Structure formats: C-alpha cells, structure tokens
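Visitor: Please go over the structures that come below.
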Structure I
Amino acid sequence: MSSIPLEDNFEDVLGKALRGTGMPDGVLEFLTGVSEETIAKLKDGEFDEESLRKVASPLGLDADTLVERAREAWLPAPVEVEGLRQYNTVFDDMTVNNYLVWDPASKEAALFDTGTDASGAIGLVDELGLTLKQLFLTHTHLDHIVDRAAVESHNPELKTFVNALEPAGGATRFQPGDAFSVGTLRVSTRLTKGHSPGGTTYVINGLSCPVAIVGDALFAQSMGGGLISYQDALATNRAELFSLQDDTVICPGHGPMTTVGEEKAHNPFYPEFK
C-alpha cells in the first residue's frame with residue numbers, strides 16, 4: 001500500500017495539547033521560561049528545538065518524539081495484510097480514510113467508514129467477487145460518512161452499524177463491547193471516546209495479525225484531539241488501544257496506518273511507554 005503523509009505536524013500536536021490542557025501561554029512561560037512570543041512561534045510551526053523540549057513535559061508530551069516529529073525523522077512501516085485495504089479520499093483541504101476488510105475464505109466483506117468516496121472499495125468488492133454485508137461507522141463526523149448512501153445502495157441487504165452513544169438515522173445501534181463477524185473474522189468493539197461521544201474502535205481478529213480500526217482516536221505520531229474531552233481521549237486510548245498487542249495494525253481515520261508498538265515508541269502524547 002502506498003504511503004501517505006502523517007496527518008499532524010509538530011505544531012498540530014502542540015496545539016492539541018495546549019487546547020486539551022487549557023494551559024494559557026502565560027502559564028506555560030512561567031513554568032518553562034520560554035517566552036510567550038517564542039511559544040507563539042512554535043504554535044505557528046517555527047521549530048526551535050530547545051524551546052520545544054522545554055514546553056513538552058508540562059503539557060504531558062514526550063520531548064524526544066515531539067522533536068522527532070518536528071524533524072520529520074520517522075514514518076511508520078508500510079502495512080500489507082491480506083484482507084485489508086485502505087482508501088484515502090479528499091475532504092476540503094485534507095484527506096480521510098476508509099477501510100475494506102474481508103475474509104479471504106468466505107469472501108464476506110465489511111466497510112469501515114466511507115470517507116468522501118467509497119467507489120474504490122466498492123470497485124474492489126466487485127473485482128474480487130466479495131459480498132459486502134456490513135458498514136461500520138467509527139463515529140458520525142461528516143467526513144467519515146459522506147458516501148454512506150452509495151455504500152448502502154450497493155447491496156440492499158447491507159446493514160449499517162453505529163455506537164448507540166452516537167446514533168445515525170437508519171443505522172442499527174450497538175453497545176460498546178458488542179461483537180460481530182465478517183465471515184470467519186471476529187470484530188469486537190471498544191469505546192474510544194473523547195474526540196466524539198461514541199467514538200468506536202473495531203478490533204478484527206482472524207487475519208494474519210490483529211487490526212484495530214480506530215477512526216479519529218489515534219493517528220500515526222498524534223491523535224484526533226479531545227473535541228468532547230481531551231482527558232477521555234487520552235484515557236480511553238491508553239486503556240483500549242495501548243493494551244492491544246504490539247503487532248496490532250492501527251488503521252486511523254486520517255494519515256497512514258501504523259502499529260501499537262510503533263505508537264508506543266513514537267507517539268508524543270504517551271510518554272509513559274518510551
């Protein structure tokens with residue numbers, strides 16, 4: 001699978017931590033000795049390693065991996081898993097992902113989110129002779145569900161599923177912890193809220209390695225941010241994602257795929273794993 005850029009630059013990580021903690025620049029200056037003027041420059045993407053290292057710890061960030069992101073010194077290893085395909089679609093000035101998962105034995109398939117254009121996934125369904133039976137939504141932000149009608153029209157018997165904490169019209173609601181199957185594959189659900197009220201991670205077992213489709217809970221070397229609750233976003237990721245085995249493939253809503261082990265080593269939001 002071709003590589004796509006990381007979703008967030010170092011200033012995006014810094015901004016999410018500042019907003020999430022609610023720490024004013026003046027307080028950060030008091031704690032670190034880094035002037036508000038310099039903090040403003042960091043927030044605008046002007047890299048100053050010494051200052052960036054100083055502000056990291058009070059914001060709960062790991063300094064080494066934050067600098068690593070600023071230097072653009074790391075990318076996750078490419079992911080190739082039979083039965084998994086990522087599609088990267090354009091939404092305004094950014095991109096958003098959807099994922100097709102299928103059981104190679106039974107050829108039963110499911111789509112996870114739609115992005116803005118599900119035609120690539122639907123085309124592969126037809127090309128491989130798969131049966132697309134289910135659409136699972138990680139959350140209901142518009143960029144992830146734009147092409148829902150096209151997916152549902154592909155198979156009149158297809159069912160769309162969404163967490164009951166974040167319902168969508170016409171979709172079947174489930175409770176966190178409920179499980180599903182795609183052929184012989186098992187799909188379990190974990191609540192990874194904080195970016196949205198009912199953000200859901202789908203953990204798939206039965207392929208060559210475990211796969212976690214996480215929506216906007218976690219990105220390669222970043223995270224979606226706590227639009228609802230920053231503390232919940234951090235806590236549910238720690239409990240529900242970083243408890244998975246290290247070779248679990250992380251499939252984020254934006255940016256490239258990564259793994260639990262890589263994020264433990266390279267994600268600045270989680271210093272305790274370094």
Structure II
Amino acid sequence: MGYNKLLFTADSGVALVTLNRPDKSNAFDDEMTRELLDALKQVERDDAIRCIVLTGAGKNFCAGQDLSAFMERQQSPAGLSIREHLLNGYNKIVTRIRAIEKPFIAAVNGAAAGAGLGIACACDLRYASEKAKFRMAFIGIGLAPDSGTSFLLPRIVGFGRALDMALTNELVDAREAFAWGLTNRTYAPEELMEATLTMARELAHAPTRGIGLTKRAFNRALTTDLTQTLDYEAYLQNIAAGTADHTEGLNAFLEKRSPNYQGK
C-alpha cells in the first residue's frame with residue numbers, strides 16, 4: 001500500500017503500521033490522519049490480518065497533533081473548527097481501533113503525548129520501551145482533553161492518577177506507567193519490537209472471533225451495569241459457541257493437541 005507518512009507491512013497474519021514522521025516525533029498532520037484511517041479500513045477488511053501492531057518511526061511513538069500544521073489551518077481564511085477536526089480525525093481513529101474486532105498492540109518506543117496517548121490507550125495492549133514516556137499535554141497549551149483520553153485513561157490507571165496527569169501535565173516514565181497499569185509489559189529498547197511481534201503472531205493464531213467478541217464485551221461493560229453486562233455476555237457466548245474456532249478448541253482439548261484456529 002502506498003502511503004507517504006505511514007509504513008505498512010503484513011506478514012504471518014500481523015499488520016505492522018508505523019507512524020512515519022520521525023522528524024516531527026510522528027505528530028499528526030491531515031495527511032497522516034487520512035492515511036491511518038485508510039490503513040484501519042484495510043486491516044478491518046482483510047481477513048488474513050488477525051492482529052495489528054501500531055508503533056512510531058525513530059525515537060518516539062507519537063507527539064499528538066502537529067501544532068505548526070494546526071496553526072496554519074487556524075490562521076487560514078477558512079479558519080478551523082476544532083470540533084470538526086476532532087470528529088473527522090482522532091475520534092474516528094479511536095473508535096475504529098476499539099470497534100475493529102481484532103487485537104491491537106501499541107509498541108510505545110518513546111514519547112506518547114496528547115492524541116498519541118489517546119491512540120495508545122485505545123489499543124488493547126500497550127508494550128513499552130524502557131525509554132517510553134507519557135504525557136497528557138493538553139493543559140500545557142490551555143486545552144481540554146480529547147482523543148478519548150478523558151474516557152480511557154481513568155479506566156486504565158484510575159480516576160485520581162488520570163486527573164493528576166491531566167492537571168499537572170507531568171511526564172510519566174516507563175517505570176511508573178507499568179506500575180500504574182498504563183502499559184502491560186516493558187522491554188529494553190532493542191527488544192521491544194521483536195517481543196511485540198512475537199506476541200502479535202501468537203494472537204494472530206488465536207481464535208480471532210473469540211477475541212473480537214471479547215472486545216465487544218469489554219467495550220459494552222465500560223458503560224453498562226452488572227445486570228446488563230451479564231445479559232450481554234450470555235448473548236455473545238451464544239455467538240462464540242457457534243464458531244468453527246470453538247469447535248476446534250474443544251476437539252483439540254479432547255484430543256490433547258494444539259488447536260489450529262482459522263479465525264472463523
């Protein structure tokens with residue numbers, strides 16, 4: 001696929017999507033936003049892709065919005081509606097990552113700030129380099145949170161810690177991020193990508209339909225009560241029980257062999 005500001009490869013069921021503006025710490029401009037939305041469309045449609053790794057080129061994961069490009073639009077004759085900018089960009093990215101019924105792993109190789117933090121939080125798993133660092137960033141330029149950070153971050157690290165990050169704008173290093181549950185695993189910088197891709201390949205050979213239904217369950221449980229969640233779990237379990245992967249899993253268990261899941 002021909003992208004200018006993304007790198008996209010697919011192998012062994014894993015799509016590796018790399019934000020590729022290393023000279024700008026992989027900050028988003030309009031073109032990179034459009035390209036990432038297109039890449040998400042491709043990974044959703046391609047049944048051969050069963051896990052997605054999202055990372056950044058160079059030393060950082062993603063610094064959020066490219067403010068120079070943002071200011072150019074603000075100062076243009078047409079002006080800029082920040083609401084429209086969010087609705088057509090980051091909001092779509094975050095909702096697609098959550099809605100696509102395949103696992104996403106963010107390989108956070110350096111700084112993740114602002115919208116970059118929001119996109120990392122939207123991923124199902126976050127693996128981090130020991131050099132990773134996290135910052136809300138919005139209050140630093142007099143803005144409120146966006147890109148799903150006010151919804152996702154408190155649910156990952158807790159209300160108090162999330163609000164502290166939002167109000168103080170302090171940097172959270174890799175050690176703190178792991179202790180808080182913001183990241184799932186931490187690796188030496190030179191080990192991050194291979195460890196992440198190893199897990200991605202394992203997930204790509206797992207029961208994809210079951211993973212997708214699990215994402216549905218967790219997404220719904222964020223906004224419903226226990227009674228509704230139990231009912232929705234029962235509904236999803238009915239779907240899962242009818243999949244070929246479930247049948248294969250049962251047969252493999254009874255036959256004492258490793259299952260061969262096809263994602264169906």
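No lab work stands behind these numbers, since they all come straight from the coordinates. Source: prediction; values computed, not measured. Cβ atoms are built from the backbone, for glycine too; each structure is taken alone.
Visitor: Where does the value 2.2 come from, among I, II, when distance in nm of label points 7 Å out along Cα→Cβ at positions 17 and 153 is the thing being computed? Could the numbers behind the result be given before it?
Guide: Details: I: 4.6; II: 2.2.
Label of the originating structure: II.
Visitor: As an exercise: semi-axes √(5λ) of the Cα gyration tensor in Å, calculated from one structure in I, II, equals 32, 21, 19. Which structure is it?
Guide: Details: I: 35, 18, 16; II: 32, 21, 19.
Working through the options, I get structure II.
Visitor: Let me ask something else about it. For Kirkwood radius over Cα pairs in Å, for residues 97-144 alone, find whichever of I, II sits highest and give me its label.
Guide: Details: I: 10.9; II: 11.4.
The structure with the largest value is II.
Visitor: Tell me which of I, II gives -14500 when you compute helix-only ellipticity at 222 nm (-39500 (n - 2.57) for each DSSP H run of 4 or more, over all residues; to 500).
Guide: Numbers: I: -8500; II: -14500.
Only one of I, II returns -14500 for helix-only ellipticity at 222 nm (-39500 (n - 2.57) for each DSSP H run of 4 or more, over all residues; to 500), namely II.
Visitor: With FRET efficiency 1/(1 + (r/R0)^6) of positions 49 and 225 (r between Cβ atoms, R0 = 41 Å, to 0.05) coming out at 0.75, pick the structure among I, II it was computed from.
Guide: Working through the options, I get structure II.
Visitor: Taking 4.1 as the value of distance in nm of label points 7 Å out along Cα→Cβ at positions 25 and 121 derived from one of the structures shown (I, II), identify that structure.
Guide: Working: I: 4.1; II: 1.8.
Corresponding structure: I.
Visitor: From I, II, which structure was distance in nm of label points 7 Å out along Cα→Cβ at positions 65 and 185 = 2.6 calculated on?
Guide: Numbers: I: 2.6; II: 3.5.
For distance in nm of label points 7 Å out along Cα→Cβ at positions 65 and 185, the value 2.6 is produced by structure I.
Visitor: If Rg/Rh (Cα atoms, Kirkwood Rh), for residues 169-216 alone is computed to be 1.10, which of I, II is the source? Present the calculation step by step, with values, prior to reporting the outcome.
Guide: Working: I: 0.99; II: 1.10.
It traces back to II.
Visitor: Distance in nm of label points 7 Å out along Cα→Cβ at positions 9 and 137 computed as 2.6: which structure among I, II?
Guide: Values: I: 3.3; II: 2.6.
Corresponding structure: II.
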